[in-house]
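Each in structure tokens, the structures are laid out below.
Quick note: the coordinates plus some simple rules give every number you see, no bench work behind them. Predicted model only: the values in this text are computed from it and were never measured. Cβ atoms are built from the backbone, for glycine too; each structure is taken alone.
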Structure 1
Amino acid sequence: MAAISTVIIAQDEEDKIARAIRSAAPFSDEVLVVDGGSVDRTRAVAAAAGARVVSRAWSGFARQRNFAAGAARHDWIFWLDSDEVVTPALAREIAAAKPRLAAGRVYHAARLGDFMGARMIREYHPRLYHRGETAFSEDAVHERVVTAGLAAETFAGRIDHFGYSGFAPLLRKFARYAELEAETQRRAGRSFRAARFLYRAGGKFLQMYLLRGLALKGRAGLFCALAFVIYEVAVAAALIDEEDEAGETALQSDAAE
């Protein structure tokens, strides 16, 4: 029977981490928390909840996740965020699947978000994988398990996500992600283009509000869709700021010569 290490990267999550750990315990042979430098009681709370805790200075989402997988005691890795909870149905499903976990496969699960009291935005992510076969991509933001060449299986159960309880927390997180995405785009040689920005911002609203069903979620759905537009604004603004800083640096260099 395969053994599973559930890995959680965390930083200042003392109010959420115990619930995440307990939700994964029924199917986990180990729960490992890699703390990125918390100044609250995250490490103590995680240890009290039964997790093995390792401290490592924050190095970015993907690198932190890949470090956690490498530090785990078992090859099968289930990744979970500190603001997520494995539902009992999914926990039972994963436990039952342990005898048949197979090489060359990756296992997906749905995540259902909570925002302003409404349940919305069901997403599917590869959650369970063999660390000898794949890892997280090295993207600065929106990192993902690389699934190329691997067969996929999807669990019927889900993970509940409690990361966006209100509009302000969502905007704060989006602002952090937007800076990382802007840096990624800049390194790829992209710069701000008004037409591209308008296409992305308008398209994102239509995608989330109409195609993803947020129009059916009332006020919460409207504000959630608008938040994704604000995210695109933040990315564009960060790109412009970086271009302005690069231009000023170039002018100063020319003046010095």
Structure 2
Amino acid sequence: MLNEFIVVLHQPQDVRNIGAVVRAMKNMGFARLRLVRPAPFDAEDLKGIAHRSEDVVDAIAIVDRLDDALADARFVLGTSERAHPGRTMRSDLRPLAAELVARAASAGPVAVLFGPEDNGLDNAALDRCHTILSLPANPAYPSLNLAQAALLLLYELRMAASGPPAPAPERALATAAEMETLIAATAELLAAARFVKSGDGQATLRRLRALLARAEPDSSEAALLTALARELVKALRHEGAEKAYE
């Protein structure tokens, strides 16, 4: 069941941290690691840092786009030491770990997303997350090393997997790829309707994205909303074409 978890490192900058995350994964029984535009590294360096972790290193997937790393995930947990108003934040790691294990067991996969070492996840990456975890560290010094944060989270997930099962979610959520298709259709609809309150409309789209994430649609619901948005775009464009010929 731990194989339903995918660890995603977004633009990691230090090969030592990547190697330490590999070691933490091997220690805790996780096998799926995806790297998004990592700093150049040699796989042999990782094997030197994470001894006897060749299976994890050899299975690493390296991609250019975060959306590709998250595409098959049905739930995405982001990590940040900072508060992000307007987003779903959690700090109760142990109960959250039990919920994530239940999600992975019933519907999987669950992606656990970590950002670059210097600034963490940016807004575009946070937009892809259903929930953002702030580890309960010392408020006076909350910033953890990437590998330390990964080890703490993976340990709690392992402990949750070995304990009594939490209630499973009633239904499987849409995948990240299905949600991005819906968001793209929504953005097209906003443009066609000229529904821009200020700036370039990205703030409005971000609010709608957060609303859709909280709603947690399943695949069929996401497909329905996508189809509706596309039909509305067609209707608006047809109406605009007719007015142009009047």
Problem set entry | helix-only ellipticity at 222 nm (-39500 (n - 2.57) for each DSSP H run of 4 or more, over all residues; to 500) derived as -14000 - corresponding label from 1, 2 | 1
Problem set entry | At a computed 17 (relative contact order in percent (Cα under 8 Å, 6 or more apart)), which of 1, 2 | 1
For this session: Compute Rg/Rh (Cα atoms, Kirkwood Rh) for each of 1, 2 and report the one that scores greatest.
Result: 2
Exercise. Comparing FRET efficiency 1/(1 + (r/R0)^6) of positions 45 and 221 (r between Cβ atoms, R0 = 30 Å, to 0.05) across structures 1, 2, which is largest?
Worked result: 1
Exercise. A value of 1.8 was derived for distance in nm of label points 7 Å out along Cα→Cβ at positions 125 and 173; which structure in 1, 2 was it taken from?
Worked result: 2
For this session: Assign the value 2.2, calculated as distance in nm of label points 7 Å out along Cα→Cβ at positions 69 and 141, to the correct structure from 1, 2.
Result: 1
Exercise. From 1, 2, which structure was mean count of other Cβ atoms within 10 Å over residues 37-44 = 15.5 calculated on?
Worked result: 1
